[in-house]
Structures are given as structure tokens and as C-alpha cells.
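Read through the structures below before going on.
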Structure P
Amino acid sequence: MTESPTEILDLAGVPYELFRHPGAVTFEEVLREMGFPPDQMIKTVAFRTGPDALLLASLPSPRRLSYGALARAAGVSRGRMRPAGGDDLRLLGMEVGGVSPLTRLAGVTTVFDASMAEAPHAYLGSGRAGESLMVETKALLDVVRPATAAIT
């Protein structure tokens, strides 16, 4: 079993705040219920790119992902990117609606949208639907060590 996002932050000594919002999973639902700053809400989209390869793309929730830009940033063919399925998310130890860029699973490439570095904090998935984490953006980048590119 892979470490959870909160375990990864704990092991790195990074402070965070955990928010529970049962029943609120989508961007609109969480925004309405929790009132997080929309430009600091991060969604992470998971893709299968090969037999032993996953790709996580993290971007501000209000923005749309550019699949071509993501493929170029990750160094994979756009044609090899398939939405991650339930088995992939279970492998990551995550649930639909709670995907997080915080993973230590081998074979995972993570790309953050370059605009994310501008926000002081990031509100992101905890790995579980109905929960979010708030962490300082710089600390998140230090822990995840993602590739960064304009993917929106």
C-alpha cells in the first residue's frame, strides 16, 4: 500500500490543514460549501500512459487542461494518455473526487501548471472524496518536485 498524501506531508514535516466536506466533491460543490479561494483550489487529473506508468496533472480548478501541452510537458504521446480507471486510483491509494499530486508510487510523473507557483496556498485533494488539504504552495512544490509547464 502506498503512503497517503497526509502521511507524505507528515513525513516531510510539512504543516497542513485537513478539511472535511462530505457530499461536496465537485469544484462547484466544494466552493459553495467551503468558500476556498477559487484560484487556489487545485484539481489533479490522473492518466494511464503505459503498462507501468501514470501521469498526474495538477492545475487550478477553474481552468481547463490542455492535453497536448500536458503530453509535451510529460514527454509522452497524447495518444498514449488514457483517463485513469478505478484500478489505477486504487493503486495510488486514492478515490475519485480526491485525487492528489502527493504520491510516492514508482512510475508516476507529475506535472503542475506553471501558474500554481503564484498562489500562497493550495487547496487540493487528500486522496479521499469529501476531504481537502490546505498547504503552503512552496512546500507542496518542494515535496512533490513536479515538472512545471503551462498546461492550461
Structure Q
Amino acid sequence: MTDTHPRTFIFIHVIWTTLERLPALKKPVRTVLFAFLQKTSEEKGTRIIALNGVEDHIHVLLQLQPVQNLAQIVRSLKHDASAWLKETNLLESAFEWQAEYAAYTVSPSGIKQVIEFINNQETYHKTKTLESELAVFDKNYFE
């Protein structure tokens, strides 16, 4: 390879939920929370390509560098969001994320489709549950 620019494309679609899937993230809260996460992650060197969600879970499309660790980045995003929500008092009660998360690799050719999917979460979840969504992902990856 004669080009001196690295060509590493590691795209991960991550999904995590509120603790016990409580519908804590109302639209106004999500709007400011997502802007906060975009800014904070950029400052920390994490590239968020798409970010959206509904009351009980969020979707994030990340582009990772080879030296970045997915578990550490997700832990940091969740921690930063929880701490910020506590600091700002945007929620009436205590807030936590579920410890687990789902993560799926995305090929560069699938990026546009995943971005569109993430951007349309509110419409998607008018008729489908998170469980049915994850079942489709699992089927596509494991069958």
C-alpha cells in the first residue's frame, strides 16, 4: 500500500436500554441528551455517526479506531449520560442504564441503511417492540 493514510473502518451499531426498560427518556430529554453525548464523545475522540432512540433505549452507530475498546466506550457513554442527567435534574427520579448492551458490526456498504434506521426510531417503534427489533438483528447475524 503506497497511501500513507490509514484505512480502518470499524463500524459498530450499539443498542442499550434504561434500567428495567423504564420509559424515562421523553423526547425533550432525548434531544438535549443526544446533543450532549455527541459533543462529549467528540471531545474524547469517539466518533458517533448516528444517535437516536425512544423512551426506553438508544441506538448509536460508532466508528472505532483500532486502538479503541468497544466496552470502554459504551461504559463511558453510559456513565457520561447518567452523570449529566443527574447533574441537570432533567428527570424526576433516579436514572440508570441496564448493564448489558447489544453490539453489531456494520459493513461500510451498510452504513447508509443503518443511519436511516437509527434516524427513524420513533416511527419504527410505533409498530414494533425492541424485542422484535433485536430478533431481526440476531436472525440476520446468526442464520
Structure R
Amino acid sequence: MVDFRPAYSLTVHKAQGMSIDRPYTIYEHEKMEHAMLYVALTRTRKMECVNFGDINILKPYTGSIYRVSIFNKSYIGSAKCVKERWAEHKQGKGSSQFIEALKHFGYKAFNWEVLETINYCDKNELYRLEDEYISEYNSIECGFNMRYNIKQNESEIKM
């Protein structure tokens, strides 16, 4: 029989000023500013209470990278639910080159395929993989993609 005990979580901001005398885990410590990590580490006087957790092990989300192509031109996209995303594309909302091509040739003229499906915990993982396929298919210069999701040589998402 597995022993279950009630547990809870809180942000570093909520923990500020607290003294914790039980073991606790700090997740995503590598993304924290120095001052925030200091606050998280100093909630106890016993360093044996501090654990560093790897949230990447969980990977609770599933997403797919897909390719829509016609005449050796591709559009690379990503979505949690590819069928829903494809339905949105087929409605023809927007004014990108890809949407204009869909309207001009009709969505049945395009080849629709899922390239890869992954589990991830941070949406940037999915965007990085999408960017790899955008690069592989050269779909910015010779396709329908307008830009990469993540600025090259940076870790922030373009908005």
C-alpha cells in the first residue's frame, strides 16, 4: 500500500518571511533571479531540508509539429490539438501568405501531415522543435512561415 500524505505548494513570494522546518523542494531554480533563489533557500536553517526538483521530468503536456505543403512550399506549425488547429486554418481567418494560399487553392489541394508529437512541460520546448522544422524545410524563405517562434540565439518567445 502506498502512503499518501497531504501536500501543498506555494510561490517564493508567499514563502517570504516564513520559516520552514520540513523538507521542501525548489522547482525551476535555474530560471530564478539570484535574489528570489536566495529567498527560497533561506526559508530554513537546515540545508538538509532543501531539495532541488526537476520539473522537466513531469512533461504533462502533449503537442505536435505539423506540416502543410503544396508545390514544394511548406507551412510548419505546432499545436496541442492538431485537428482543432487545422480546422482553424481551414476556416481561412487571417491574412498571411499561408491563409491566402489556402483560399486560392482550397485546403484539399494541400498535403496535411503530423511530423512529430512530443511531451513537454514548457511551451518553449514545442516552439524550439517547431523552429528546427521551419529551418529544415526552409519555410521562411521558400514557404509560408513568416518568422521563427523564438528569436535566434535567445530563449524568449517572439510576441
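Read the figures in this text as sums done on the coordinates, not as results from a lab. All of these numbers come straight from a predicted model, not from anything done at the bench. Cβ atoms are built from the backbone, for glycine too; each structure is taken alone.
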_Computing mean count of other Cβ atoms within 10 Å over residues 47-54 for each of P, Q, R, which one ends up highest?_
Q
*Work out Kirkwood radius over Cα pairs in Å for each of structures P, Q, R, then name the structure with the largest result.*
R
*Can you spot which of P, Q, R the value 1.11 was calculated from, given it is Rg/Rh (Cα atoms, Kirkwood Rh), for residues 87-126 alone?*
R
